[in-house]
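Some structures to go through are shown next.
Just so it is clear, none of the values below were taken in a lab; they were calculated from the coordinates. The structure displayed is predicted, hence computed values, not measured ones. Cβ atoms are built from the backbone, for glycine too; each structure is taken alone.
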Structure I
Amino acid sequence: MSTALVGAIVTQGLTKRFRSGQVAVDDLALRVPRGAVYGFLGPNGSGKTTTIRMLLALVRPTRGTVQLLGEPMPTAAARVLPRIGALVEGPAFQPYLSGRANLERLDAVDATADPRTRDHRLEGALERLGLGAAAGKPYRQYSLGMKQRLGLAAALLHPRELLLLDEPTNGLDPQGTREVRHLIREQAEAGTTVLVSSHLLAEIEQVCTHVGIMSKGRLVLSGERSTLGDVHAARARVTTTVEHATAAAEVLAGLGLSDVRVENDVVDGVLGSVAVEKVTAALVHAGVDVLGLAVRRPSLEQVFVELTGEGFDVAR
């Protein structure tokens, strides 16, 4: 089977049960298309990091299978991992070495890295992440945001086919967050598949082509970002006169819209499979004054809350 067909990441029945009995990931069927920017969403503790660690063979699954770039993991780890860049649970570096020296050590142990281009690649990665001036400082003197930037620089030392980024904007200021968004877009435009794990809805919505929502270890929704609102019914919102509101409600109900609500001069209902053009025609045919008609699809946050009943940290 072509790797283009199987996707960049494919899991089947992926499950992790710890010795305590806690099920961190439960029967996960994840499919990330090649070339996608996949927003892997969920509150802290929902199983996102454990999933990424299983993808990278850092944690052994209780059961289930993983394929990365068309290859089975962990069997093909030696072939696959050099093609992947990752930032998982925050970077870990030698505290007394400088940022640049830490990257040099990582590059030196990479059998696929060309030592002749090392200096050029290191300088490029440090500059791209805004660490040029701090490259000589010991890592232990780095702020949380600088440590996160160095971790991203390590992930981007070489061209990658797949990037797995776990909370990449953690500790970054607004400018740093914007820069990470730009880097993700840049990598996607170059053909890299990116999985971004985050609990920040606002950040994910701006960069992702696909979204998966985790809750209590399970993937509760997955699909293209542009269609997720359609999964949870869009509502037709009609603005009319107070005198015509009841008639408008009767028209919507007669067309098959559900959950029809009336509030003063506004009437709305769940469209379902009804075309919005049909709503307009039926209202005009019934003699209802139509002052406005809009289709409202739920935000990603609304979809999440509806599916899980949980709040979501959208501010951090």
Structure II
Amino acid sequence: MKRVAFIFPGQGSQKVGMGQTFLEKDPTNNDLFEHADQILNFSLSKMIAEGPDSQLTKTSIAQPALLLVSTMIQQELLREGIEPSVVAGHSLGEYSALVAAGALSLDDALTLVHERGKLMEEADPAGDGSMAAVLGLKKETISEKLAKVDHIVDLANLNCPGQIVISGSKLGIEQVTPILKDAGAKRIIPLNVSGPFHSRLMKPAAESYRDILAEVNFSSLTVPIYSNVTAQKINEHSEIKELLIQQLYSPVRFEEIIEQLLQENLDAIVEVGSGKVLSGLVKRVSRRAKVFAVEDQRSFNKFVDWYQGGE
């Protein structure tokens, strides 16, 4: 039996029509989508299928949408007898990983990420926050330059060598951009996001989220999961709530998680859900890594054939 890791994408990977090939091949998946609509009290399934894109990209909509699609695909893999040896997710994707690891029910996860998304939107009502990808600089150099600006800007996503996302106030991003360019940044790309995620500006949202999390029960993990906050395995399910609170305002240490996964003696790392962003990051860390991105029926079949057959 092959040993594989499942990694789950976060916000930004959503797109209208994602997951639809699985609904077409197996109409029973529509039951899962209809159930999600009932849990959330709005037609998430219709937004996924038809958009518009402007609606699907809203944080409070994108997060449950991505979770639902990732979980559907993960359950399809389970029906093929494919279970992960370890899981991880990028930001929001950590909730999909928790569902896959048996720590969180899909019903609770859908409710949590919808509320999480609303709190993240409310944390920046005036739209004063922003995020930007910095290409070509090391973490230490970026940190040093961020300390020189007058406004809040933090490291947000440590994705892979030479690709780091910063987050904070728009004024702070504008102020630090020429400083980072002078320090040798190849490019600085503003991101189309609705808030300064994974920065100190999310701390008010985190405190409100604490009360919501307090009402949810987490179960014991059936497989190990890596935490975004620590880049280490979570050993006890009792740790999960505090780490999810900290995750809102802490950097996503995904490069370190990838490095840990590469030491796990795995046969492959599999991105489960919409898009191929995370599988691209894995390849940036190690060109030799065996990576699959399972986002539609075609890529699903390709992975299953490999898993159940030879090389």
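Key figures for this structure:
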item	result
Of the structures I, II, the one that 24 was derived from, the read-out being relative contact order in percent (Cα under 8 Å, 6 or more apart)	II
Comparison of I, II - label where distance in nm of label points 7 Å out along Cα→Cβ at positions 202 and 258 is highest	I
Test item: FRET efficiency 1/(1 + (r/R0)^6) of positions 42 and 170 (r between Cβ atoms, R0 = 30 Å, to 0.05) calculated as 0.45, pick one of I, II	II
helix-only ellipticity at 222 nm (-39500 (n - 2.57) for each DSSP H run of 4 or more, over all residues; to 500) derived as -13500 - corresponding label from I, II	II
Value 2.8, calculated as distance in nm of label points 7 Å out along Cα→Cβ at positions 74 and 146, assigned to which of I, II	II
Structure with the greatest value (metric volume of the Cα convex hull per residue in Å³, set I, II)	I
